[in-house]
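Each structure below appears as structure tokens.
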Structure I
């Protein structure tokens, strides 16, 4: 994933509302959102090149999502796939807290990453670029290719859009997916400096990216209410536009139900 915004335990009806874009080279082989036949209970897209995933759920009450940490000043070679971070947590049976602590030690073996890990006890964020594990309190968050809530223009736009959508009765997955469909580029003075050059910073500054060889490959929406009724929606894209969608509805344990109360210490969109 390259852009994620989510509301955690703040909505009166939904425990989690998450909207995310995965950006990748069009040539990289990918299996869209689907159950993994060899791993009953796992629902995720799959990177067919290295076998990991960017966002997934397990029906035992787990969630995991990853974004790259962008740093064009340092070339990363010979490191483990970030997609294994998400896949391994969804399959290994550890708690989100225990996995976070383990990855705090093992993080240097991977390229720069931001990681969300959730289970019934809580939702955690960590990065191997200077941010140890943190259990998230209820609130509205944004995550791109820098640390959590770093105010890049597209991240701020995505958070505002989700904040506005949360006030609309009857949240709908397709409408939420449109929150990250904006292709407008940020103004040059507002761009981050991550070592990839102004032209590339500009090209990657929109919520939805569509370049000749690289772009948004999937927009995903997760809706989970306080009874565990869960919807996982994905719209896929290639260089020519939309290629289809998947829409899964099921019931699973509530993420964070045993860890934090609804709305206690909640963070606002302006924090």
Structure II
């Protein structure tokens, strides 16, 4: 990706400790970025930074909880002081709480929105405040295809992702005059610890995901395979690159056709 707006630039990735976040970190460093890997899991980001830095890349671990606006401001300030101006932001941090709406606790609802929606707001605001005077930057939010298609037992998750999707598009409209692009990547079922945790709740695993579930009004995956985290990361890197320089406020589904792009 040299010459495409990534090599040598500083990227900040939230939710970097595992899953899609870790894959995004890897893809960005392989494209030549200097990456600030942010997560509330200190061990996870420290281990990841050690692995990737050992491969000749530069990855620096930072510990912060995206639910805490003051902590986010502090960590973004520290990243800019230690690594340089943030040119790329990837909002990947997320949580999943499943269950029927009628039995969902206030705590599960609040936690889902605190991370998936308010967290995106906190980090995007902190970074955008610094990008705007420089009139340069790219923000990519990893949302979900559940933001556009109703899902059984996923009311809080789908609603929180829909909110962060629209927030990112509105932010893109506001920041367009500064030349800052804001886009969304919406994965479907992806082979991550979050996905596998749902299988432990009684589903038959990958087979049921691929086949779909008519009883839950859910189609399968037309391409016949589940996404790997790297599939999502590649989409993030594309939107962060100059190859996507005329794309903003876009919502890119990476779900193997699972939503029939409804």
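For which of the structures I, II does the calculation of FRET efficiency 1/(1 + (r/R0)^6) of positions 82 and 234 (r between Cβ atoms, R0 = 30 Å, to 0.05) return 0.95?
Traced to structure I.
Out of I, II, which one gives 1.8 for distance in nm of label points 7 Å out along Cα→Cβ at positions 98 and 210 as computed from the coordinates?
Working: I: 4.6; II: 1.8.
That value comes from structure II.
Going by mean count of other Cβ atoms within 10 Å over residues 10-17, which of structures I, II comes out largest? The partial results should precede the final answer.
Details: I: 19.2; II: 28.6.
Sorting by mean count of other Cβ atoms within 10 Å over residues 10-17 in descending order puts II first.
Compare relative contact order in percent (Cα under 8 Å, 6 or more apart) across structures I, II and report the one with the greatest value. Don't jump to the answer; show the numbers that get you there.
On the way: I: 25; II: 19.
Once relative contact order in percent (Cα under 8 Å, 6 or more apart) is tallied for I, II, the winner is I.
Work out the source of -13000 here, i.e. which of I, II gives that when helix-only ellipticity at 222 nm (-39500 (n - 2.57) for each DSSP H run of 4 or more, over all residues; to 500) is computed.
This value belongs to structure II.
For which of I, II does distance in nm of label points 7 Å out along Cα→Cβ at positions 146 and 170, calculated from the coordinates, equal 2.2? Write out the running numbers ahead of the final one.
On the way: I: 3.9; II: 2.2.
Corresponding structure: II.
Suppose you compute Rg/Rh (Cα atoms, Kirkwood Rh), for residues 74-193 alone for every structure in I, II: which one lands on 1.02? Write out the running numbers ahead of the final one.
Values: I: 1.00; II: 1.02.
For Rg/Rh (Cα atoms, Kirkwood Rh), for residues 74-193 alone, the value 1.02 is produced by structure II.
Readers should treat all values here as calculations from the given coordinates under stated rules, not as data from a laboratory. None of these values were measured; they are calculated from a predicted model. Cβ atoms are built from the backbone, for glycine too; each structure is taken alone.
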